[in-house]
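Got some structures for you, see below.
Read the figures in this text as sums done on the coordinates, not as results from a lab. All values reported here derive from a predicted model rather than from experimental measurement. Cβ atoms are built from the backbone, for glycine too; each structure is taken alone.
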Structure P
């Protein structure tokens, strides 16, 4: 990491210490989490083809290993209120008190919920024991939705959620401007910024193929910025991005809560980097 001030170093270290990782359900991935501290939250993604059941199955295995989990409950993968009630019951059985509700990458919803707002409203109506509910945000835009619509959706959901998780961010200034914008609009939820981990080009492609052909096409299309960054080098490292984000003055005064690390199942590589970065900033 380039030379930084003591204040910046302290903030990066604190944010990395409380960060958490996103895990993609693939066979045997639960046996590869041993490098992680068990007090770290793990987010578990929801496949557009395999659905919520696979997410909850992996969540249960990770809980059995002592981890706290935040499963993704993708709206388009829930068929209706009856299905949602079953999911809520399973969450209670597993002692899960935090979920993340994205719209999901299915081309068409499998039931009544066409977007995250629909499911969040139903959650509130049905009732639950969840302490924290997260919603998605896209500071650098979305390939299928205009920025105006994205902002309207955030304003609509702000009273139905407790925290925000952003897409992967690669531009600190765009992120900073976006965080100032949502603050000015009265969206004051804590923001977990999507941070790419240490991504090796070959492993990224391997991971994308393992999640299924249809999913892989959607995966690579949605992650086009990752592909662009990987064209510059065979390995992407987020050190400079962390420095740039932290040195943005407005961001330091914002609701930046920490980082949601997209490791693409490169758990050991990314955790080795995270620990090394924390140690170097002591």
Structure Q
């Protein structure tokens, strides 16, 4: 059983949902992003998404775009991202790590080499935002051979007859993009989420994580009341950005501020009681 499957099975038995925070590699530098990553499990993270900085993050709003540019300026490369995950694994062998990024850096690195190296570093799953199922052959074989989950995205606009195509070959969990738009913008209402989830449940047995627009503990709790996990990215990155100095460098407040916000989100998510049958 993969780390991702094991973690969701454990949470299901505990009757609670998951919090999945996001950290951008090398934002604003390698050491700071690694310190945040290492602190996330103790602050309440159940799984963690690590963003792979890319110069043209087309699915992301201004907050993650700026974080990606800071990460590139901070020295991010695919090799450096994997080194960061490997360093995290030295002290944590249980928390699932999902890399979230775009096709271009993986293609440039070499898909087979990437999957082998990602697995060796301790990566568990991949979210490739701009890779539709029809183009997944680039990664499907190498990822399966390496034992990496490929996590698919679905949106409110995904028609029912396409869900079987999207979920074919998917594993780990499903990432529900709860809004039409980019990250960090508007938020879907609880009613919208409650209406959307049943049709996804009918199409897959995989856990469902809700992302895009979840900015507060209340919104995160609302998400896990209907789904299996809440993904929080832009809110944490906004906090990080607010602590940087005039030159865009980390300060003594950067890591503590992000982790303190994460604790508040985790407390809200973990307070939501879910029946074991879910």
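Values computed for the structure shown
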{"read-out": "Test item: distance in nm of label points 7 Å out along Cα→Cβ at positions 17 and 89 calculated as 3.0, pick one of P, Q", "value": "Q"}
{"read-out": "Per FRET efficiency 1/(1 + (r/R0)^6) of positions 121 and 137 (r between Cβ atoms, R0 = 25 Å, to 0.05), the highest-valued of structures P, Q", "value": "P"}
{"read-out": "Which of P, Q yields 49, 40, 34 [Cα extents along the principal axes in Å, calculated]", "value": "Q"}
{"read-out": "P(r) over Cα pairs in 10 Å bins from 0, in percent, for residues 41-80 alone from the coordinates reads 27, 43, 29, 1; which among P, Q", "value": "Q"}
